[in-house]
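> Some structures are shown below for you to check.
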Structure 1
Amino acid sequence: MIDAPDHAPLCAAPDPAPRPPREKLPRGSCDSHMHICGPAADFGYSKDRIYTPPDALLPDYLRLCETLGLERVVFVQPSIYGTDNSAMLSAMRSCPLANRGVAVVGSDVKDEELDELHAAGVRGLRFNLVDVADKTAALPLESLHEMADRIKRLGWHLELLVHVDDHPGLDEMLGDLDVDIVVGHLGYYAPDCTVDDEGFRALLRLMQSGRCWTKLTGPYRISSGDLPYSGTSEFAQRLVQAAPERVLWGSDWPHVMVRKAMPNDGDLLNLLFDWVPDADLRRGILVTNPATLYEF
């Protein structure tokens, strides 16, 4: 049995019976955001974690890919492991699909370690600024600049999990970084936010500068309701309209910390068809854009 302390409650498991999407995906479609959790018996979770997931393993995820029609995958280091990327790297080595990774490292990481991660398929570093103890902390601009300087030679990006509505000057704050930025969960704005929010508008400007990408992931994290997650459609459409070549899609499997009805992954993918009815734009989001960013 997995130990789930009070500060890190046990999460619900993903739906074990995903449905296929209503339309066939184009060849080379990529899930640009998912996590592997476990086996907990082999890869112990950080004591500082804020949630405890059940095992969410590669065989289950590969069955999901077969059902949905996904052929490429980007593994993203979850916060439960801190800077220990072992579980992610193990899954990447075992995955038969073309894959890349987004890792988490400490400020003391050596260049040789970064080179090893690159050889393993890592193409970015994640800064989780949401699942942290101090939610009032400012953006760690000094750390972001220092790490950007170190990974520029590798062609990597910085991925930020951040509430954009907390940062109305986001484009000015991050505009001088010398690497690409990726923002998760449509900007991870609060459920009562509107598309006129200054932080969201700053995200749009940052994307239009050609240096920022945004993931259409986790709509259940930014809507107060269940499917179809009212309000998210307008945000998704604004992102696509602003910079269609800078938008990515991801499943966010296994949907940790979902505090409402667990979504079916086929239904989540169908949202993309609703948000982006143009097939050519969808192909860009699913195939061309991730191929460019992650070097598939």
Structure 2
Amino acid sequence: MKPTILSCAVTGSHPTRAHNETLPVTPEEIAGDCIAAAKAGAAICHIHVRDPETGRPSMSLEYYRAVVERIRASDTDLIINLTTGPGGRFVPSDDEPSRAAPGTTLTTADVRLRHVEALKPEICSLDLDTMWSGTGAVINAPRQIREMAGRIYAAGVKPELEVFDSGDIALAKDLIADGTLREPALFQIVTGVRYGFATGTETMLYARNQLPPGAEWAAFGASRMAFPMLAQAFLLGGHCRIGMEDAVYVSKGVKTRGNRDLVDKAVRIIRDLGGEVATVSEARGILGLG
């Protein structure tokens, strides 16, 4: 059995400090949580940034640079995975649905990729979903996905393909067939987001079985299903993800004191189930990095 790669998604876009006061918001806090997660056993940290004053999600290159430079200056061995998800939301106006309402962030590949092209992490996410989410639609048009994929590879970065439903996997297969995406591909199966894959054994098994042969994959569950789905991903042969993007409680009724608590518990689960957590060097070998 090969070792299991553990990723930590440290802050995301949706949780706020109203959900958990220890959520990292500033570049210093986000970098600090990445370093702590790596020391606890996470080989990869998946990174969003936020406006330090408001705590709201940001796409600022300045904030990404501050996080990445702090991690690199710390000499912590860690695979950096920067998100490219922000910039895909369209909120239709009630009176004129073709017009964007407040909350729309839909933008170009230039904006969504500028931090990746400038900072060159080892991995970045590439969302393949187009779906309703909250008050708006997430739109990742195949034409833009193709442009983003080409630029990601040109920057020397490996895309992590975020799939939220079976149609996203079908799209990935078409993009592999036409040469847009390279094999072996890396997939992240997302469960528990409303109108996407539901949480549960049957769903995760189905999603895994749709992946192209030879793909590496990980999976996670949102909110209270984060740890059950982490265990399920391991049992089905996948890699695992945890972090405050996905869960703000470490157990029922107990808020996590930070990302390290979540990683510590994830490592225990993997080991208690008979697995071993991959070192950063092992993770690079498994994923073909470097």
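> For which of the structures 1, 2 does the calculation of semi-axes √(5λ) of the Cα gyration tensor in Å, for residues 57-128 alone return 24, 12, 10?
That value comes from structure 1.
> Out of 1, 2, choose the structure whose coordinates give helix-only ellipticity at 222 nm (-39500 (n - 2.57) for each DSSP H run of 4 or more, over all residues; to 500) equal to -8500 when calculated.
1
> Could you tell me which structure in 1, 2 was used to calculate distance in nm of label points 7 Å out along Cα→Cβ at positions 97 and 273 as 1.8?
1
Any read-out appearing in this document is the output of simple, stated calculations on the displayed coordinates, not a laboratory observation. All of these numbers come straight from a predicted model, not from anything done at the bench. Cβ atoms are built from the backbone, for glycine too; each structure is taken alone.
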